[in-house]
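Enquirer: Take a look at the structures listed below.
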Structure I
Amino acid sequence: MDYRARRGTIFAEEAEVLTHTKHAGAQHVLRLHAPQTASRALPGSFVHLQCHPLQPMRRPMSLMHVDARQGWADILYKVHGEGTRLLSERRPGERLSLLGPIGQPFKLAEYRPLPLLIGGGVGIPPMVFLAEHLRRQGGKDCSPFVIMGSEVPFPFSPRPSQIMVQGMPEGVIAAMPLLEDWKVPSRLASLRGYAGCFEGYVTDLARRWLDVLGRKQQPKVEIFACGPTPMLRAVAELAAEYGLPCQVSLEEYMACAVGGCAGCVVRINTPDGPAMKRVCVDGPVFEAETVCFDA
């Protein structure tokens, strides 16, 4: 990749906090007015956010919902450490320094008619952003289905879905309200026994859906996923089993987020052999079959 082509694509902004809502499980949704980032962000993009002036080290945050016209972006995060604790105290009207949008987004030049989006935990936001993009840009024949998993309460109040989905076990009706409003079908999975949720892993629910589709429909599926590494490994194995293309957005700790420190490298198989790639600028999205999950 010629990184000179990326000069001028990442912006430093003083973003204003518009709203900041708290949800169960120490989760928060932060809406920032960041027009330069919002106007250029694509599904899979993230920002590098300064949580507080007393914390110079920034935190990478995925984008969940973006309105390019009004110039705002929503970020879902979970308090985990001092930086995000300080971030959780920020109030509307305050300003936060951010860099964005960063990263290689999901590749969406050609759409398969049945995109399967799988998000786990803090990997949920990119799937929401991608679902929004697909419903607007995927065309009338594009019918995405979203599966979300969490072992803490979901950062929204699930509601019974009014959209039928083949292969769903009886009683598995919980959905994300925002997706439901967009007419995008979704189902929730958890091992915590939440009402209306599938009792099991997201890949178990995905398998049920794929099996009901059958061999004639399965080639219409492409999988997109973001979440913890064990989940992504399982999704990659599922995709390989069914012979389906799959893109995964990796989560890694990073310091600079612009390719300078190489602190977020992962091992990727390339045509020239294994190579260490930076999640921040070479990713975070990679073809699942190229990722060395056990490296």
Structure II
Amino acid sequence: MTQIIVRNLPQFYQLTPVLESSTNPDFVLVFLHGWLLSSAYWQPLIEQLQCHVRCLSYDLRGFGQSMTGTCPHTLISYVEDLAEILAQLEIAKVWLVGHSLGGTLALWGAHLMGDRVLGVVCLNSGGGIYIDQDFRKLRLAGRIISYARPQWLSHLPWLAGQFAGDSVYQPLAWHWGRQRLRDFVSADLRAVLGILLDSTTEQEVHRLPQLVAQLNQPAYFVAGDCDRIMQAKFVKHLASFHPLFQGGELNYWEIPNCGHIAMLEHTEQVKDLLLQLTVYNQISSASTS
């Protein structure tokens, strides 16, 4: 990965090159990972997409290899980071692809960055319904998890096996469990708690459907039918606020036999869907204009 300085802190990213075989659309696909994860989980998908379109993935501040400091860890501050990264890399137009919490960041990015964002695809990302007792439990569990992450956990092989099977329909390969465990213990406490607490307030949860309803860009939502972290009904609920859904157009898909990490569990299907919604859709629109 390559280093870039944002907020006087090193952030790590990967931007695929322009290939002669690529259709070279005039935008970049930008991938935003979820809570306690990193950009690593996008790599199998990017390997299949990079011959069609340039792809940018990066570790959010305080996660993966990217460092953090005393600056805010809010949804808006992370979108500001994204805007700075795009400015430094001189990327003018993007589609944002977000997983879980990254989907919320993608929606906020479309809201705050205007025409620079052509559209959004959210994987395993929904919400908009605030149940006080459930969110109190979520924040409490998040606090416990945040503090109970000693580094020595990463040296337990059997725990990597547990992480490989957590929140997915079928266990992932062992090395993905190892990656998830590594990201789990290495994430910065300030980032882990800050973004969790900011994104799960009653105000933020209720604001998300309003934000989706106001988007001028297309927004598509992909759920796993066996996702226990973000159930498909909550993904569809959020999708229903977008003008595409209200207008009767398809903006929601449900992948069978899929848990919470669709880009690893069904890489080929997600790749085909992303190409259909972004690259091929742009080519089709250009040919008819």
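Enquirer: Any idea which of I, II comes out highest on FRET efficiency 1/(1 + (r/R0)^6) of positions 99 and 219 (r between Cβ atoms, R0 = 35 Å, to 0.05)?
Expert: Checked I, II; max of FRET efficiency 1/(1 + (r/R0)^6) of positions 99 and 219 (r between Cβ atoms, R0 = 35 Å, to 0.05) sits with II.
Enquirer: Which of I, II yields 1.5 for distance in nm of label points 7 Å out along Cα→Cβ at positions 27 and 59, as computed?
Expert: Of the options listed, only I reproduces it.
Enquirer: When helix-only ellipticity at 222 nm (-39500 (n - 2.57) for each DSSP H run of 4 or more, over all residues; to 500) is calculated, the result is -13000; to which of the structures I, II does this value belong?
Expert: Among I, II, the structure yielding -13000 for helix-only ellipticity at 222 nm (-39500 (n - 2.57) for each DSSP H run of 4 or more, over all residues; to 500) is II.
Enquirer: For which of the structures I, II does the calculation of mean count of other Cβ atoms within 10 Å over residues 147-154 return 21.2?
Expert: Source structure for this number: I.
Enquirer: Let me ask something else. Computing relative contact order in percent (Cα under 8 Å, 6 or more apart) gives 20 for which of I, II?
Expert: This figure was derived from II.
Quick note: the coordinates plus some simple rules give every number you see, no bench work behind them. Note that the structure is predicted; figures quoted are calculated from it, not measured. Cβ atoms are built from the backbone, for glycine too; each structure is taken alone.
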